[in-house]
Every structure is written in C-alpha cells, then in structure tokens.
Structure 1
Amino acid sequence: MSTIIGGNADRPNNIHTFDPITDTGTSAVIEIDGSRITTFEKVVGGQITYQFQGSHNGTDWAALDAAKTKEVGNHVHVYNGYLVRYVRLNVTASGATRTITMSVCCDS
C-alpha cells in the first residue's frame, strides 16, 4: 500500500490495474486520494459477481455499491463522493474458468 492512486495532475498516475482474479477472492488493497472513482472491469469466461469495497483503515470494509453480477465483456462504473482511504475488489461468485480484471482511476 505504498503507492497512492489519485491526486496527481498526470492522469496516467491516477490509474491502477489490479491483478486478475480467477474464481473467487479479493484483490490487493490500494490507497487512494480523491472522491471521484471510476472502475473499468473486463470479465472473461462467464458471469461473475463482485463488490467494489472501501475502507478508512484497511481492515474494516464496506461495499461502495450493491454487488454486481456481470456477463462477459467490459463494464464501467463511477463512484462520486466516497471519502475512503483504501479500496479493493471482492469477487463473491465465479468459476474456475472465469476471470475479472479491474482498473481504478481516482481523481479529486
């Protein structure tokens, strides 16, 4: 959690791509600086259910939105006004041949 995503005038420095998650699991945690967050998800292999979660302390987590169930393809979501310090992706329903890759862009 050493690199903070967001708050940089050079937009490419405000984007982070999590490692792909195959089956179920939770991504690494990143630290963000900003209240406007856009996610881009690429779903491969079949339907996946997931939540984008935020935290103030990196230990206690809450969903920033209801769980999403998405089919194969690319999906974009925007979160405005969330003042959290850390974010992560939590995949709750999937299969061994299904993968999701999420990138996060954060801005003030």
Structure 2
Amino acid sequence: MSDEASQNGWNEYSKLVLKELESLSDSIENLNIQIQDVKRELTEIKALEDRVNELKGWKERISDVCSPSQLKDLVKEVNTLNAFKIKAIGAFITVQFIMGAVAWFIGVF
C-alpha cells in the first residue's frame, strides 16, 4: 500500500507540476505579445522622433533665411499686393469698357 500511496501522490504532484508549467507557458506567451507591442510602439516613436528632427532642421534652415516676424510681415505684404492686383485689374477692365463704349459711341455718330 505504501508503494501505491506514493505512486498516487506522485501522480497528483506531476499533475500539479504540469498545471504550473502550462501556467508559466501562458504567461510567457502573454509576455511575448506584450514585448511585440512595445517593439511596435518603439518603432512608431522612432518614426515620430525622425519627423521631429526633420522639423527642427527645417526650422533652423528657415531661421537662417528670415525670422518669424519677417515672415509675418512678408505675408502681410503679399496680401497687400494681391489686393492691389485685384483693384488694378478691376480698374483696367473698367477703363477698357469705358474706352470701348466711347469708341462705339464715336463710331455710331
């Protein structure tokens, strides 16, 4: 009976060990999945870091050309010139219309 009792105890112990090994295996699989997620996130962060470095380089290059206040003034000047161009084209069209009307009026009489 003692041999049978020890054999029975070993069976239960081996089942317990197998359950623990399966539990550890599941934990390792979960950790591997989490590691893959972390690697993916690191790759995304590195890509963002590269973009930030590109923007820093662009800012340094543009700062060598002109300052932000100069850019602001330049935008205002461009807008002013666009408004002037629109007014000049309108005036030109008006003058051409008047001259055409005068030429027609002279031609009629």
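Brief remarks follow.
- helix-only ellipticity at 222 nm (-39500 (n - 2.57) for each DSSP H run of 4 or more, over all residues; to 500) derived as -36000 - corresponding label from 1, 2: 2
- Highest-scoring label, criterion being distance in nm of label points 7 Å out along Cα→Cβ at positions 34 and 50, among 1, 2: 2
- Entry that produces 45 once percent of Cα pairs over 16 Å apart, for residues 42-81 alone is calculated, selected from 1, 2: 1
- Given 1.7 for distance in nm of label points 7 Å out along Cα→Cβ at positions 66 and 90, calculated: source structure among 1, 2: 1
- Among 1, 2, structure where distance in nm of label points 7 Å out along Cα→Cβ at positions 58 and 98 as derived comes to 4.8: 2
- Each of 1, 2 could give Rg and Dmax of the Cα atoms in Å, but the derived value 41.3, 140 comes from 2.
Every number in this text was worked out from the coordinates using simple rules, so none of it is lab data. Remember, it's a predicted structure, so these values are computed and weren't measured experimentally. Cβ atoms are built from the backbone, for glycine too; each structure is taken alone.
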